[in-house]
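Some structures to go through are shown next.
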Structure I
Amino acid sequence: MSTHWTARDVPDQHGRVAVVTGANTGLGFATAEVLAARGATVVLAVRDVDKGARAAARMAGDVTVQQLDLTSLASVREAAAALRAAHPHLDLLVNNAGVMYTPKETTRDGFERQFGTNHLGHFALTGLLLDLLLPVPGSRVVTVSSVGHRIRAAIHFDDLQWERSYSRVGAYGQSKLANLLFTYELQRRLTAHGERTLATAAHPGVSNTELVRHAPAAVRAPVDRLAPVLTQPAAMGALPTLRAATDPSVLGGQYYGPGGRGEVRGYPRLVTSSPQSYDLATQQRLWAVSEDLTGVRFPL
């Protein structure tokens with residue numbers, strides 16, 4: 001495997017249909033831009049369609065916009081229905097959108113905002129679209145996690161919505177750990193059913209994007225000041241996602257991140273996640289809980 005995999009290594013994408021959530025800015029924009037430039041039909045699934053339209057106008061290729069608010073299961077269902085009507089098949093679903101370190105808030109369905117947006121919204125969207133991916137050779141579901149899945153991270157089954165107490169960092173860690181648990185359990189189920197669709201995951205390291213906009217000033221200030229040293233541009237941060245989405249050598253259940261020290265910066269390579277992310281019992285329990293909370297059952 002190349003040690004300096006770049007956007008130039010993305011194979012030709014003509015004939016493929018890709019949905020990228022949160023694609024109007026940052027990592028999602030960088031991911032969608034490369035896929036479109038390589039020939040894919042790309043759908044920017046975004047909460048703000050005006051911002052999505054402006055982002056699409058900056059991209060070359062076949063790019064459309066679909067409204068998607070991951071904080072609302074009704075919106076997720078509406079978006080899935082619209083995508084199903086517009087596209088008879090999908091080749092790639094990139095679960096990229098996310099929020100980080102938000103104050104204590106809930107989604108429209110009453111879920112803690114980070115868990116509801118980062119995990120449950122994408123869980124539901126994937127379940128509602130998966131049957132469009134399953135018949136397609138080479139189709140993939142890529143879910144973007146974070147180095148934050150290791151920081152104060154656990155799945156608090158006794159208080160998933162942080163109703164008793166709230167930690168911005170802990171809630172973010174839970175949501176990003178959930179992304180990985182979901183990916184690994186999805187791949188296990190795909191394999192068990194003999195499906196060719198792959199479930200993979202990626203993380204961007206520490207990238208210079210708008211993701212920290214919700215962080216307290218005490219966190220934002222040093223990040224902004226040290227960004228040139230501590231972070232990498234969104235175009236670099238998107239490479240692990242692009243590799244997980246397009247590299248022919250990738251296997252289901254693999255996780256890609258930057259290859260530099262601490263996985264903070266660098267070219268994408270295969271990495272490992274935290275020990276608890278590989279716990280089968282936790283994966284299966286979270287899956288069952290997620291089905292109950294979203295009302296979405298997967299066709300597996």
Structure II
Amino acid sequence: MTTTTTATRLKLTKLGEHIGARIEGLDLSGPLDSQTVDAIRSALNEHKALVFSQSGIETDEQQELFASHFGPLTTAHPTVTFSEQEKKTVLPVDSEQTIANQWHTDVTFIVNPPQASTLRAITLPPYGGETLIANAAAAYRSLPAEIQKLADGLWAEHSNDSDYVRPRTVNTDKEKAYQEAFVSEKYRTIHPVVRVHPLTGEKGLFIGTFARHLKIVGVSPYESHDILRLLQSHVTRPENVLRVAWEPNQLVLFDNRITQHYAIDNYGRAPRKLNRITVAGDIPRSVEGKSSYSVEGDASHYSPIVDPA
């Protein structure tokens with residue numbers, strides 16, 4: 001199915017029933033008018049992940065400009081830093097340092113995770129290296145009604161000291177240095193397991209690898225793990241997942257408030273690099289309207305807290 005938004009000249013092709021759309025014929029390398037930005041935001045609200053095959057973006061500065069249309073930007077990462085020559089907002093997702101093959105939502109271990117993430121292809125392997133993106137709202141809708149009621153009242157602790165930085169093997173000094181930097185300052189935040197999206201009102205499962213355990217009195221770690229595993233299995237159902245096959249200069253924009261993603265390690269550790277720039281986010285709210293809260297760590301140097309947008 002292909003449609004055209006005439007007001008902004010966007011050509012949009014839906015990529016799956018529950019997630020994903022491709023947008024063609026739009027040059028993102030320069031300033032965008034408010035009507036175009038609104039159209040992209042509307043498409044993002046509906047499809048959760050947008051693929052721009054011919055984005056026109058060739059530099060970090062152009063990627064910064066595009067991301068800034070949706071709000072103030074974060075710095076690269078709360079704990080991982082790079083040389084002075086690197087753009088402060090750019091996190092290189094580089095196979096020489098990390099492979100990110102765990103299901104996660106970006107930086108949920110702080111109180112206001114990014115609202116949106118942009119990824120741009122820099123160096124691609126000869127095969128493989130795709131990114132999977134899952135719709136956490138579709139996952140919630142797929143739950144039986146009684147499990148939804150249970151999940152609505154659950155809260156979980158998220159931490160950067162998680163399985164995300166404990167791969168089965170560490171092959172190089174660069175990988176070890178990245179892991180050490182990732183946990184150089186500890187963050188712990190309590191988030192609702194079901195987050196209400198501030199723009200669409202949809203409920204989504206806000207969990208992933210950084211969610212270590214539930215905050216329920218009387219529930220054992222074993223029981224907590226099983227509940228989270230049950231909920232996570234709905235997020236990663238194939239019906240809820242978009243598979244992005246990367247192309248040169250391709251850019252992907254996804255809603256970090258209601259998706260998870262996973263970098264497939266199927267390219268023999270050949271060189272693979274994507275540049276990530278994220279848009280600052282708001283504090284998540286539960287079904288009852290209660291806000292997330294920080295237990296440990298101050299991320300104000302990484303991201304301002306913004307109003308829902």
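We did not get these values from a lab; they are worked out from the coordinates using the rules stated. Bear in mind that the values here come from a model prediction, so they are computed numbers and not experimental data. Cβ atoms are built from the backbone, for glycine too; each structure is taken alone.
Below is a table of values for the structure above.
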| read-out | value |
| --- | --- |
| Among I, II, which structure scores highest (criterion: relative contact order in percent (Cα under 8 Å, 6 or more apart)) | II |
| Structures I, II, by Kirkwood radius over Cα pairs in Å, for residues 63-174 alone: label with the highest value | II |
| Test item: FRET efficiency 1/(1 + (r/R0)^6) of positions 31 and 159 (r between Cβ atoms, R0 = 35 Å, to 0.05) calculated as 0.60, pick one of I, II | I |
| Which of I, II yields -12000 [helix-only ellipticity at 222 nm (-39500 (n - 2.57) for each DSSP H run of 4 or more, over all residues; to 500), calculated] | I |
